[in-house]
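For reference, the structures are reproduced in the following blocks.
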Structure P
Amino acid sequence: MYGKVLSACLHGVDGKLVEVEVDLSNGLPQMNIVGLPDSAVKESIERVRAAVKNCGYAFPLQRITVNLAPADVRKEGSAFDLAIAVGILATSEQLNLAEADRTLILGELSLDGSVRPVPGVLSMMANAKDHGIRRVIVPTGNVEEASLIADMDIFTLSHLNQLQQLAGNGLTGVHAVRVEERESGRPRKAGMDDYSDVNGQMHAKRALIICAAGMHNLLLLGPPGTGKTMLVKRLPTILPDMSEQESLDVTKIYSASGKFSDRSSLISERPFRMPHHTISAAGLVGGGNIPKPGEISLAHRGVLFLDELPEFSRAVLEVLRQPLEDRHVTIGRARAVYRFPAHFILAASMNPCPCGYFGAETNIHACTCSPLRIEQYRSKISGPLLDRIDLQVDVPRIDYEQLVLTESQLSSEAMKRQVNLARAMQENRFAGTGITFNSELSGNLLKQHCRMHREAEALLRKSFELLGLSVRAYDRILKIARTIADLESSVQLEPAHVAEALQYRSLDKKSLPPAGSR
C-alpha cells in the first residue's frame, strides 16, 4: 500500500516543500527512512512508533519505507514527525484525512502523542503558499506564528488523538488573520534611549543621520568615554519603520533560527546585534555542518555593531568583506549551497591606539603607545575592509560646558524626520531600478544619479590625488555626497556636499606620530 502527505523543511532560512511518501509491504516488520535524513529525522522512527501505540492506534507490523522527496535535499530537524505518523495511519487505513497531499503538516511528536512546536514554521508556510498550498496542520504552540501568513486555513493539534476529530470534521479549522490587518509598526516605548540623552557630539549625530538616510556603514573613532557606544546604540531609533515585506523577511530569519520569541506579530523593530569580540567567523556569518544564520543575517535590515573593532580577530573581520558588497552570504557544503540575506548597516567603534589616548592627551591621560604599537593596532583592520566603511568619524572629548548644557538637544524624533525625507527622495529616484538606498548605487546608476557641479568635481579630483584614495573609496564618497544632497533636497552634488563627504574619511587622513617621538 502506498500513501503520500506533504511536509516541509528549512533550507537555510527559506522553506522547502517535502513529499512524505509511505509504502507498506510484506516482509519483516521494520521501518526505514530514506531521502537524506539527518540524525534527528532518523530518530523519528522511535518517536512515531511510541506515539502511535500510546494513542491507541495499531502500528503496522509490516515493512515500512518512508521516502522524503526530493531525495537530493538534506533533511534535518523534527518537523517531519507528525507528517510521518499521518502518512503511516492514512496508508494503513486507520485515518481518512481529506486531501492530505494538499495539506502542509508540521510538528514534533512526544512519546505520549503530544505535538510539540517546531522552528521555521513561518518560512515553511510562506513557501507552501507560493506553491498553491492553502491548508496547514501545525502544533498549537505555533498557531500565532502560523497566523502571520495571510489566506491560509490553519488547523491546530496539541495531541495525536485529535487527528480523528479533524478528519471527522472535514478539516474545518481556524482561518488565519490577514497580515495586512495587523499593525505595521509599534510605537516607541516611553523611556526608550534617545539621542537627546547625548550631550554635544553634533558632528557625530550629523554622521549618524547620513548613515541612517543612505544605509551607509559607519566607524566612530575616539578616546574612551566619549560616547561612541552610546551613539551607536541609539541608531535604530532614527531608522525608518520597516515595510511589511522587510518585517516578514526578518521574522523568517528569526523563526528559522529558533529566536522568534514573540510569535503574536511580525518583528517590526529593526534588529540591533552586538556580538562579543571573541565571536568566531562561523558565528558572525553563519556556518555549521548544516549552516545556520550568523549575526550578519540576524542583523538583516538593521544594525550590526562591532564595539572595539580591533579587538576582533582579523580573520573574523575579513569574512565581512564579501557580504558588505553583495548584501548576502553564500555558504557551500558538499551536498548543498546555502544563501543567507545580510543587508545591514555595519556600525563599529575603536580607540585611536591601544591605550586610547593618542591625539587626545590630557594632563592625566597621556598616550603611552609607540608608533609601532599604534601601527600594529590599526593594522588589525585591513585596507579593503576600511574601504567598505563609508563614514569614518572622529568622536572627540567634550568639555565641561557641553556636558552640563541644559538647552534642548537634537532628539531622535527630529533626526528621524530628516532621515525619512531623504529616504522619500531615494524611493522616488530608484523606483523600478531594483535598489532602494544610495549605498547600493554602482556602475551606470552611480554616474547617472551623482552628477556634480564643476567645482565639486574639481574638489574631489584634488582630494583623490592628495589622499591617495582607492576607486572604491571614491565611489563611496560619491554615495555619501548623494545622501547629503538628499538631506538638503538637492538634485545636483554641490561643492559643500562633496567637502562634507570628504570629512568623513578620518582614517584616510590619520597620520602616526613620527618615529622616535616616544
Structure Q
Amino acid sequence: MFVVAVVALLAAMAVAMVTTAVEQTPTIDEPVYVGTAVVYVQEHSLRYNPEHPPLGKLIIGSGLVFAHPHLDAGFTGDQTALGRRLLYESGNDPGRVMLWARLPVIVLTLLFGLVVLAFARELVGSAGGVVALALYAFSPDVIAHGSLATLDVPASGFLLTSVWLLWRARRRPLLHLPLAGAALGGAVATKMSTLPAVPVLLLLAVVSVWHGRDLSLVRKIRLGAAAAAGVALVAVAVVWATYLAVDPRLRWTAPAHLPAVHGLRGLLIDWLPFPQPYRDGMRVQFGFENATWEGFLFGRLYRGSLWYYLPAALVVKTPLGMLALWLAGAVAMVAVPRLRAAAPYVLIPPAVLLAAAMHGSRDLGVRYALFVPVFLAVAAAGVIAFRRRWAHVVMAALVLFVAVSSLLTYPFYLPYSNEAFGGPARTHLRLHDSNVDWGQDLGRLADRLDRRYPHEKVWLVYKGAGVPSYYGVDAADPRKEPASEVHGLLVVSDTSVAKADDRLAALLATSTPIDEVGHSITIYRRP
C-alpha cells in the first residue's frame, strides 16, 4: 500500500504538471531562461542573464537538446529580445520548445518529491512520508512552478536535499557531508537568493558531526570546523563547475552600467570565492533590490515593499488544510521529544530564507518563498508523532481537504487561492503578477476569441512575454488611440487592471466585464 500510494501521488502530480505545461504559453521569465540556455549549449557564452547562475538554465537546456531549436549565431540583442527571437522569430515552434524546456524541471520536481518522502519517512515512518508527499504533490504553488522552465523549484529542492543529507550525516558523515555540499552548491548555483541559508547549513554540518560523539571541546571544534569547511569547499566547487561547464575558458565581460555596490554588501561580493560572473550577477541583483517596484496586496496598489507581503500572500495561496498542518507540524517538531533534534534542520533554514525574502524590494509573488511549502511538507508529517487517534483522523481529513482543493483548481494552478479568499476566480482582486497573471493564458485567450467572439474588434492590454499575433490574436493597444475610437472587446490582463494608469482606468470604468480566461485575463465590452 505504501508503494501504491507513492506511485499514485507522483503520477497525479506528473499528470497535473505535464498537462499544465502543454496548455500554458510562455510566462514572463521563461523566454529569458530558455534563450540563455540555448546560448549556453550552442555558443558556450555566459553573456546573458548573469543575475542568475547557470545550473538551473543548464537543466532547462538538457531538455532543449531534444528540441533542436534554431538561433542565429552572434545575436546581439538584450535577454528579453533573445527570448522573443528564439521563440517567435527563428522558425521554431514555441509550444514544442517550451515543452522540452519545461520537462527537465518537471522531472526534477518529481525527484524532489522523493526527497520529501524520504526525509519525512526517516523522521516519523512510512505514514508520515506519505502525508508529506501528499502535501508536496498537491501544493498548487509547487505544481504551478514545477511545470515551468524557471528556477524556483530547483533551488528549493536542492536546498531541501542538502538539509536531508546533513540530517543523515549524523550517522554516516563521511558519506553524506560531501553529498550535502554538492546539493548546497546546486542550490547556490541555481539562485543567489539561497545564499542566506549557507551559514545555517554549515552550522547544521557542525551539529551533525558532533551528534553521538563524546569528544573534548578542542576535538569538537576541530571536527566541526573540518565538516563545515568540507561542505563549503564542495559547494564552491559545484558553483565553479557550473560556470566552467558553460565556458571552460570562463570568458567574461561585465555588463555595461553594472551597479556599484558599497559597504558590507560590497565586501561580501569581494570576499566570496566564486567566479567573477557570479559576483557581477550579485551586483545586478543588488541593483534590483535598490530599485523601487510596484506591489499589489488585498486591492491596494503601492510603490515599494511591505514586510508582511510574503506571509500574507502565502496565507491567500496555500490550501487551508495545508496551513493547519504546517502549524501543527511545526508545533510537533518542537514539542515531541523524538523530533526535537530534527527541528533545527526542518524549521530554521526556511525561517531564515523567509526573513531574508521579506526584506526584499520585489513584492511579485510567492515564488520568492517557494521553499516554504517544500520544507513545511516535511514538518507537517510530524503530526503523526502525536499519539492520539483523533489527531490522526483530523490529519487525514485535512490532507483530503488539501487534495480536493488542489484538484478543483486544475489546470489553473498559477492563480490558485484558497476557499477563504474566494478561490482562483478572485485571486486577482488580492494579488498580481506571478501569483495570478504571468502571461500564461495567451493561447487560451486566442481559442476563446475564436470560439465566442469571431470577427469582433479586439483591443488588448497583455502582460506577458508571448506574441499575441503568433497565436492569432489580432488586436490593437487601446492606450494608443483616442477613447472615442475604442469600441468592441477590451481584453486586459488582470495585473494590468490592478496597475491601470488613468487612461486605462477610464476605459475600464466605461466597459462591462463579460468573460474571463484562465482566471488571469478579463474580457470587457465597450460600447
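Please treat every number below as a calculation from the coordinates, not as lab data. Keep in mind the model is a prediction, meaning the values are calculated, not measured. Cβ atoms are built from the backbone, for glycine too; each structure is taken alone.
Using the calculated result 0.60 for FRET efficiency 1/(1 + (r/R0)^6) of positions 265 and 289 (r between Cβ atoms, R0 = 35 Å, to 0.05), pick out the matching structure from P, Q. Can you show the working numbers first?
Details: P: 0.60; Q: 1.00.
So the calculation was done on P.
Source structure of the calculated read-out (Cα extents along the principal axes in Å, 83, 61, 43) within P, Q: Q. Looking at structures P, Q, which one was distance in nm of label points 7 Å out along Cα→Cβ at positions 305 and 433 calculated from, given that it came out as 3.1? Only one of P, Q returns 3.1 for distance in nm of label points 7 Å out along Cα→Cβ at positions 305 and 433, namely P. Out of P, Q, which one gives 10.8 for mean count of other Cβ atoms within 10 Å over residues 25-32 as computed from the coordinates? Structure of origin is P. Thinking of P, Q, which structure, once helix-only ellipticity at 222 nm (-39500 (n - 2.57) for each DSSP H run of 4 or more, over all residues; to 500) is computed, gives back -19000? Only structure Q yields this read-out. Computing relative contact order in percent (Cα under 8 Å, 6 or more apart) across structures P, Q gives 17 for structure Q.
Each of structures P, Q was scored by FRET efficiency 1/(1 + (r/R0)^6) of positions 313 and 489 (r between Cβ atoms, R0 = 35 Å, to 0.05); the highest score is held by Q.
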